[in-house]
Structure 1
Amino acid sequence: MRIVTSREFRDNQKKYFDMIDNNEQVVVMRKNRSYKLVPVSEDDMLVDIPKEYRCDPYEISPSGDLFWADKRNIEIVKKAIENKDNIAEKLNSADDIRNFLNQL
């Protein structure tokens with residue numbers, strides 16, 4: 001296990017990432033806290049999306065927003081786009097808009 005300061009890590013990031021890639025443990029010490037660096041696997045998601053619904057958010061959004069990492073969200077948006085003409089036809093007046101908003 002290699003223990004380094006945050007400054008040492010910052011100055012030599014490539015070296016330490018390479019060590020981690022070679023299954024070596026690296027701990028970064030910063031003030032009164034320590035951080036263990038580990039690679040993220042495909043199963044490690046920052047959000048709880050069932051595996052069958054996961055996809056690469058960068059295929060949809062240049063920002064990689066995690067909303068787009070869920071296939072169910074993509075389908076909802078696609079359906080809304082397909083039905084946009086129907087929504088526009090229904091919202092012809094202020095009353096139509098009020099009624100629509102009240103239904104939300």
Structure 2
Amino acid sequence: MDRLLHLDRTLDDLDPPRWAAPAADATHLVRRVHELRRVPLSELRPADLRTLLTQRVALPFVLPPAVRLLLERPLLDAYFYEGDLLLSAVGVPASAWTVLLTSRRGCAP
């Protein structure tokens with residue numbers, strides 16, 4: 001399945017179950033990740049993708065749009081510094097890359 005075909009959907013749609021609202025005393029980061037799960041993939045900014053990658057959230061759906069950006073601008077400054085999106089993508093578990101690469105070849109993961 002090409003995960004880029006789902007750019008109009010949210011992570012809550014694509015990666016069930018939907019997350020409940022964060023606890024009242026949740027950190028800013030936790031609240032932000034919960035918010036990002038309700039944003040359509042096409043509307044996620046580079047900084048949003050970096051946040052989701054570093055938090056290991058819905059990697060099969062977040063990694064493809066991040067890679068698409070990185071192919072155009074490998075050292076993209078997503079928020080903190082030049083290359084921060086690349087560093088976040090490289091830091092995801094190898095299993096996320098395996099799923100991405102096998103789905104690109106048309107093979108079952």
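Only the coordinates and a few stated rules stand behind these numbers; no lab work does. All values derive from a computational prediction rather than experimental measurement. Cβ atoms are built from the backbone, for glycine too; each structure is taken alone.
For the read-out Rg/Rh (Cα atoms, Kirkwood Rh), a value of 1.28 was computed from one structure; give its label from 1, 2. Here the read-out was taken from 1. Looking across 1, 2, the calculation of FRET efficiency 1/(1 + (r/R0)^6) of positions 22 and 54 (r between Cβ atoms, R0 = 25 Å, to 0.05) that yields 0.90 traces back to 2. If relative contact order in percent (Cα under 8 Å, 6 or more apart) comes out at 14 when worked out from the coordinates, which of 1, 2 was used? Computed on structure 1.
As an exercise: FRET efficiency 1/(1 + (r/R0)^6) of positions 6 and 62 (r between Cβ atoms, R0 = 30 Å, to 0.05), calculated from one structure in 1, 2, equals 1.00. Which structure is it? Going label by label, the one that fits is 2.
Each of 1, 2 could give helix-only ellipticity at 222 nm (-39500 (n - 2.57) for each DSSP H run of 4 or more, over all residues; to 500), but the derived value -14000 comes from 2.
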